[in-house]
Structure 1
Amino acid sequence: MSAVSPPSPPSSSSQAVTMDWRLLATGVATMAAGLALHRDAALNESLFHAVNAFGPAAPATWSMLSVAGLALSAWIYLTAFAEDVPERAAQLLWGIVLGGLTASWIKHHVPSPRPFLALGADHLNVVGAPLSAGSMPSGHSAMAFAMLAVLIAERRRFGERGAVDGFLTSRLGLALVALLAFGIALSRLAVGAHWPADTLVGGGLGLVFGTLAPHAWPVGAMTRLLSRPLGHRLMAAGFVACAFCIAATPGVLDATGLVDKKWARNLLPGYPLASPLQIVLALVALVGVVRWWRASLRTPVAA
């Protein structure tokens, strides 16, 4: 009787995904709408106050949504169980690096004060640590909609094959991810960190980079690397670092005596009420360590 090795994902050459021009156009149009809103200060502020008024109603929820929009968080919950979908990790990594660089460039060339600085502490609700500069665009919104676009492309390419038995790329899974993306964007207004224009530009930027990710030239090489035992081990090692970084909560730093270390305090996302989510994500990252390491030990057995 012959042993059967675990099925490998279809190669990029056999099931190449076509460009989703509608999603790309949606991203560009969303960015344009955000830039137009940025020029209409009165409307931008009015919409901000309409959402920010809900901040005090559920500060823990808004805090956790904001933490869920961190690139580190998205990387953990989208790739920890995706050892059989190396394309997803490669595309997210490309999007995080290129999207982050682009967002930083925009922040530098389109100076925009955060609501806390522009309005003053007495004229808005702030949840978590107040932020003052680098408002345009919202990096959290960019990450949220980039992950949505990556999963949409994954569904178009492989159907419902994906992590967690394909749930994330099922219709229900995509609907929930879309709700999460919109929730993350709204949370940036509710906690007082961004203007509506920032979230529109950020969300559009995420859609653009997420749609382009499957076609980016480094993604194929990264996918091939992450399909091999070496890539699996690198991912496992990366998840060890992810677990350490995301677990940096005020309580953990106090308990470990690291609260006096500046580098440790810099790991804090600024939302103490989201500490339970951070601990859960740290545990998920540790599961990712095990899953990716075990994947590196799987070798085809000849018949």
Structure 2
Amino acid sequence: MALLIVLVVMVLGSFAIGSARLPTSEVVEALRGVRTSEAHLIVLDLRLPRTIAGVIAGLCLALAGVLLQGATRNPLASPTLLGITAGAGFAVVVTVALLDVPSRFAVWAAFVGGAAAASLALALAGTGRDAMSPVRLALSGAIISLLLSAWTQALLALNQANADEVRHWLAGSLAGRDAASVPPLLPVVGIGLLACALLARPLDALSLGDETAVGLGQHPGRVRLLAGAAAVGLSAVAVALAGPIAFLGLIVPHVARALVGSAHRDVLITSALLGPIVLLMADIIGRVIARPTEVQAGVLTAIIGAPVLIRVASRVKGSL
């Protein structure tokens, strides 16, 4: 309940705070449809789509992080560290920015790119003496992410017409979101939420080890495949809406576990609230710390997430 109240406060703050600060009364009037001032334009046309995108992207990345960490039993797993966001971003740049494919297909391009990047990272991590160890998986994802990021920048260097706009999006930004881009993504979000509900108990069983999970009637390979597909789909939605938001999928699941324990049902519900809270908070801070310009939300989540990554990695046996 407390997190829900905090989320409501963040949503209202997202409506009211920006380059033009609006009184709460004007925000409420604008949401009620009163067209008496410029607040109506600012709230409904600019900040409402931005806030909706932040809520959905934050929710999707947080849930994807829980699914990945549960499926791999790896505390370092996240859409960022497995290369999913980099792969999704690369695919979106290729299809939408360079090939001029309609933006409504961005989520499908992101899904394919994210799935391909995650598959490469898992294949690379699965080789060698310490195959699939937490740190090896993180390093494999980092290699794939760096490679895809380099390719993305090379493609943008060859196409300067779209470079500035795309680079702003690649930093992870909610600015300039269009309300029309949200409805086509909702079916994917719905499927992802359904998958989370169905996978909560299987992931609990998987956390006890594969042999125990089999004894409890679960199929570990199938659970991992479904969790991975759902995580890629949710990450694709987030990338299509906000670009690659760094580390949010790593931070939130750990905070959720600290609050409610390790049961995946509770962690998923808590993360679904914490994800939007963290992303909206980063977006609001980014609007005000460098006025009249903005700092992208993805930059702030990266600043927060890097120390968390170091701390988590230091607690993993066999870390560097």
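Read the figures in this text as sums done on the coordinates, not as results from a lab. Predicted model only: the values in this text are computed from it and were never measured. Cβ atoms are built from the backbone, for glycine too; each structure is taken alone.
When Cα extents along the principal axes in Å is calculated, the result is 65, 50, 35; to which of the structures 1, 2 does this value belong? Among 1, 2, the structure yielding 65, 50, 35 for Cα extents along the principal axes in Å is 2.
Computing distance in nm of label points 7 Å out along Cα→Cβ at positions 27 and 51 for each of 1, 2, which one ends up highest?
1
For distance in nm of label points 7 Å out along Cα→Cβ at positions 203 and 227, the highest value in the series 1, 2 is held by structure 1.
Work out which structure the value 3.6 belongs to, where distance in nm of label points 7 Å out along Cα→Cβ at positions 155 and 251 was derived from one of 1, 2.
It traces back to 1.
Where does the value 1.14 come from, among 1, 2, when Cα Rg over 2.2 N^0.38 Å, for residues 139-218 alone is the thing being computed? Considering all the candidates, the number was obtained from 1.
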